[in-house]
Each structure stands twice: as C-alpha cells, then as structure tokens.
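S.K.: So, here come the structures, one by one.
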Structure I
Amino acid sequence: MQEVNWNDVEETIKKLSKRILELDRTFSSISTVSRGGLIPSRLIADVLDIKKIHVDQNKISSDSLFVDDIFDSGKTFKNIFLNVDGNSKFIFATLYARRGMTYPEQLIYGEKTLDDSYVVFPWDKLEFKRNIG
C-alpha cells in the first residue's frame, strides 16, 4: 500500500499544474468522475483558474481537461475516451500514474507510483479501511 497525504497531494498538484500549463493551450472547463477525480479537479481548477467542473458527463468536450486521481488499469481512460468529442485534442491528467503501465499519449501525470501496490488518497482512507476490514 502507498499512502498519500495532503502534503503529497499539494506538491503533486503543483507539478501536474505546471505540466498542464506547459501544453501551450487553454481549457474551458474540467471534466471528471465523482469517485476519485472530484477533489483533484477542484484543486487543479484553483491553480489554473478554471471556473467550470463537469462531473460524470456522458459527452466530454475536447477543450475540457479531464482529471482523475490515478491512471491505474487504464479502464477509466478507455471509457472516457469513447465519450470525447474530438478526441485528438483530449488531455487526461492524473495525480499519479501506475508504474510499469503503457501510457496513452494523451496522459499527463504528476508522479509515478512507487510500485504496483494500492494507492490510498486522503479522500478514500475510510473506503479503503472498510474494504480491507
């Protein structure tokens, strides 16, 4: 298990936001999934001064930055990618990317995981404890 604390999250948000700003493009909004992506989306929206966050949308605009907490198996990316309008410009930003995975070219991440163990973020500690207990 890799436990991530709030200080780790804040540092990773800074790194990820810097990488997003280096893309030389702007985003009209952020899109995310409610489980895992909502809190990182809010933090990145503050840094990038993005006012709109769309949660659990069926269609995603290519000028909306998609944010999640981790790129793990790639399942979320594959599901979301099918719903992107104009997916050639799509950007998928995550705090962490699972070490050892093949990453899609649309992925931007803040950090790689230490290994392949489960990552526990501050917002899912209770869920993790419930599932192992």
Structure II
Amino acid sequence: MNFPSELKYTKDHEWIRVEGNVATIGITDFAQKELGDIVYVDITTIGETVAREEIFGTVEAVKTVSDLFMPISGKVLEMNKDIDSAPESVNTDPYGKGWMIKASIDNESELGDLLSADAYKSLIGA
C-alpha cells in the first residue's frame, strides 16, 4: 500500500495535498482497496462551503456507497472531471489521476489536526 509522506490524512480515509491556499482531496489507497471497484463518484457541493468532517460527496463501489468527508473547512472549487468518465482512476491512481476535489483552505489551523503518513499507517495497522 502507498502512503505518500507529503500528504496529510484523516481518520475517515481521505488524503489532502496542500498547495498554497488550495487543498486537493481524495480517498486513500487503503480506502479504495477496502471499497473495491469504484463505479461512480458523486460530488454535489461544487461552489459550496463545507465544514470540516461534513459530507462533500459519495463514492459508489460495486457493493457499497460510502460518504466522503471534508478534511478541512473550505469552499469546494472544482471536481476532477476525469473521474466522471473514468471512476476507476480512483482505484488505479488514488493520489494522482484519482483525486476528487480542490477546495479553498478556510482555516489553516485545521491542517494541524490531520494525520501524518506514519500516524495514518498506525491507525489502519499497516
């Protein structure tokens, strides 16, 4: 399993990459393996401000639907349009082509509450 050290993680299995005041967000390699084949990603919060730990969308796998939780408070700026037509990229490249949204970072102090790669690995027992 892959745990890029430059990313931050949540207990709900989302990852976040900070680039200035914008965060790129997706689900972890662990999460996509647990869910199985991703068939659909539904993000209905584009343009909305979503509080930390609130739902920003859902991901549908062959056997289940799972909520996606916002790792930080911010406005959802855009969705990865490629996952609309190719949701399997979440399975094949969760930290690259499988990213889900970009959001503004409204409260930088919330970044300190996120997990490092090592802390996330400990959380999932990896």
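S.K.: Out of I, II, which one gives 1.0 for distance in nm of label points 7 Å out along Cα→Cβ at positions 72 and 96 as computed from the coordinates?
M.R.: I
S.K.: A further question follows. One of I, II was used to calculate helix-only ellipticity at 222 nm (-39500 (n - 2.57) for each DSSP H run of 4 or more, over all residues; to 500), giving -4000; which?
M.R.: II
S.K.: Here mean count of other Cβ atoms within 10 Å over residues 40-47 has been calculated and equals 14.6, so which of I, II was it run on?
M.R.: II
S.K.: Using the calculated result 25.4 for mean count of other Cβ atoms within 10 Å over residues 64-71, pick out the matching structure from I, II.
M.R.: Computed on structure I.
Just so you know, all these numbers are worked out from the coordinates, no wet-lab data involved. Keep in mind that this is a model prediction, so the values were computed, not measured. Cβ atoms are built from the backbone, for glycine too; each structure is taken alone.
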